[in-house]
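> These notes open a run of structures that come right after.
Just so it is clear, none of the values below were taken in a lab; they were calculated from the coordinates. Just so it is clear, the model here is predicted, and its values are computed rather than measured. Cβ atoms are built from the backbone, for glycine too; each structure is taken alone.
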Structure P
Amino acid sequence: MDIQIVKSGMTYSKEDGYVGHVQFTCEGHQAPYEITFHSKNAKEWMYSLNFAKESGPEQEILSLEEILEEDDELFDRLVNEAQSKLESGQS
């Protein structure tokens, strides 16, 4: 799947652990997405996928959700993009 990263970032705090966000577009999809990652240890990631701005077709986000569950390389690419922007010095 061809995606284009629009914006990304990640923070860390003792209370919340690692919290990252990546906004991106998918080729053939009408609306941009934002995925939010959360992990206490930066190894096991929970995530939430949403439309970044206004809602798009439900079938497209459901399709992308299925792809993220199956495609470890794509999921890791998004996590790594957020991690690459980790803001140091957070407490």
Structure Q
Amino acid sequence: MTFYQKQLSEFTQDFYAGATTGIILSTCIGSIAAMLILMNGHGLGEMLQLGLIVVVCMWYNASVLAQLKPRFVFNSLIISLIVSISFILINIL
């Protein structure tokens, strides 16, 4: 079993705890990314980055609230974290 499969099976077994923790994690990492984006300015480029962060984080929250399949919710969490961490790294450097 791969790392992804192990994490997905754990997430599926205890879906509500994982989804709740994921909402907190996604929101915290997304807000850090938003803060760093806004610290770099308020131009069009920064607003587009900020809009993308908001959409991706809310996509995960909406997938949890819509009670979609655990695999979709887990993949949404991964995408949310990857995008947020990418923008954090982009705006730090």
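> Ranked on distance in nm of label points 7 Å out along Cα→Cβ at positions 39 and 55, which label among P, Q comes first with the largest value? Walk me through the numbers before you get to the answer.
Values: P: 3.2; Q: 2.6.
Sorting by distance in nm of label points 7 Å out along Cα→Cβ at positions 39 and 55 in descending order puts P first.
> Using volume of the Cα convex hull per residue in Å³ for the comparison, can you identify which of P, Q gives the largest number? Display every interim value, and only then the final one.
Working: P: 93; Q: 84.
With respect to volume of the Cα convex hull per residue in Å³, the highest-scoring structure among P, Q is P.
> Of the structures labelled P, Q, one was used to calculate helix-only ellipticity at 222 nm (-39500 (n - 2.57) for each DSSP H run of 4 or more, over all residues; to 500), giving -8500. Name it. Each step should come with its number before you reach the end.
Numbers: P: -8500; Q: -30000.
For helix-only ellipticity at 222 nm (-39500 (n - 2.57) for each DSSP H run of 4 or more, over all residues; to 500), the value -8500 is produced by structure P.
> I would also like to ask the following. Taking relative contact order in percent (Cα under 8 Å, 6 or more apart) from the coordinates of each of P, Q, which one would give 32? Before the final figure, lay out each step's value.
On the way: P: 32; Q: 39.
Computing relative contact order in percent (Cα under 8 Å, 6 or more apart) on every structure in P, Q gives 32 only for P.
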